[in-house]
Structure I
Amino acid sequence: MSDFFLGVTASLTASLIFLFIILFFLAPSIKISPFITKRVGKEEKGESPIFYVFKFVNTSYFSLFDVHIELWQCETIPLGNNCSDIKFKRLDMKLESLKYVPGYWYFGESKRNARYAVLPKTEALLDDHIKEDHIYLQLQITAKHGLTGLCRVFKKDFAIADSCISNKRHRHGKCLELSK
C-alpha cells in the first residue's frame, strides 16, 4: 500500500514540475523598450506632423498571435490616508492589433528584416500628457502563444517626458536602445 502512495506522489510531483516547465518556456515573452521616439512626419505621405513610436520585441522561440496594443494615460488621484486611485484614459494608436508576430529565433528573412520587432505609433501629443508628476503613460501589450494558446499581458510605464521621449530612433533588431 505504501508503494502505491509513493508512486502516486512521485507521479503527481513529476507532472507538476513538467507543467511548470512547459508553462514557463512556452508562455509568450515580450520586451518593451524604455524609450519613446518622437518623429516628424512627411506631409506628402499624409502623415501627422508629429508622431511617437514605441518598440517591442518578441523574444520567445515561437510566434505570437492575436497581439493587442493599448496606450493608457494614467492619473494618480490621492484619496487621503496614503491611499490613491488611478484614472485611466485610453489614447489612440495607429496600430492596435496584429494577427501574427514571428519568433526571434527564426532564421533567414525574419532576422534580416527584424519582423519579430514591432514599432507601433501614436499621433497623440505625449509630451503634453506626461508633464505633471501624477500622470504617466502605460503601454499594454496582450499576446497569445502560437502553440499552446497561453495568453500574457506585458506592461511598461513611461513617467517623465524628459527621460523617456527622445528625438533619436530605435535601433534595428532585438536591441531596445536608441541609435547614437
Structure II
Amino acid sequence: MTGVNRISPLLSWALLLALLAALWAGLLSPLQDWSAEAARQLDRQKQILARQTALLGQVETIETARVRAVEAEKRWDILRSGGDGAVQAAFQAQLRDLASAAGVALTRLQVGEVETEELYRRHALRIDGDGSLEQIQSLLIALSNARPVILLEEVSIRTVSAERPLRLSLGLRALSAKEH
C-alpha cells in the first residue's frame, strides 16, 4: 500500500448528499425566496395597472359628469351680475321692485357682509319697511317666489301705533355664483 486511505463508497455518497443539501440551503433556497417575492411584487404591479386601466376607461364618464355639473351650476337660480358691488345692486333693485309691487314703503336698506362658500357667495341685506298686514303678506309671498332666489333668515313685524302701519324688519340673503 502506498499510504492512501480510501473512503468507503457509502461515506462518499453521504458526503456528496450533504454537499448537495448545503448547496441547496445556501444557494438555491434564497434564490427561490427572492423569485417568490419578485412574483408577488409583479402581481401587485399587475393589480395596480389593472385599477389604473379601469380608471382610464372611466375618464369619459368622469368628464361627462364634470361637464354636467358645470352646466347644472349655470342653471342655479342665483344672481350672476359680476362682482360683489354689482350683485348687491341687483339684489337691492330686486327687493325695491318686490316691495314697491307689494305696496310696502322701505325705510332702510342696509348692506351686510358677503360670505364665500365652496360653490357660491352669500350676500346679506337688511331691510325695514312700513305697510299694512296685507301688504306685508304680499311682500313675504313675493319673496318666497322670487327668482333669483332670496333666502329669508329673519322676520320681525311690529306695531308702532294703532294709527300707523305695521313695521317690518327682514334679514335676507341672496346667492351669487362664485368666480372660479
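We did not get these values from a lab; they are worked out from the coordinates using the rules stated. Here the structure is a predicted model, which means the values were calculated and not measured. Cβ atoms are built from the backbone, for glycine too; each structure is taken alone.
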Legend entry - FRET efficiency 1/(1 + (r/R0)^6) of positions 101 and 125 (r between Cβ atoms, R0 = 25 Å, to 0.05) from the coordinates reads 0.35; which among I, II: I
Inset, instruction - Have a look at I, II and say which one yields 1.00 for FRET efficiency 1/(1 + (r/R0)^6) of positions 117 and 141 (r between Cβ atoms, R0 = 25 Å, to 0.05), as calculated. - result: I
Legend entry - Ranking I, II by relative contact order in percent (Cα under 8 Å, 6 or more apart), the structure that comes out highest: I
Inset, instruction - Could you figure out which one of I, II the value 1.32 for Cα Rg over 2.2 N^0.38 Å was computed from? - result: I
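Out of I, II, which has the highest value for distance in nm of label points 7 Å out along Cα→Cβ at positions 69 and 133? Could the numbers behind the result be given before it?
Numbers: I: 3.3; II: 4.9.
Checked I, II; max of distance in nm of label points 7 Å out along Cα→Cβ at positions 69 and 133 sits with II.
Which structure, out of I, II, was helix-only ellipticity at 222 nm (-39500 (n - 2.57) for each DSSP H run of 4 or more, over all residues; to 500) calculated from, if the result is -17500?
Details: I: -6000; II: -17500.
Only structure II yields this read-out.
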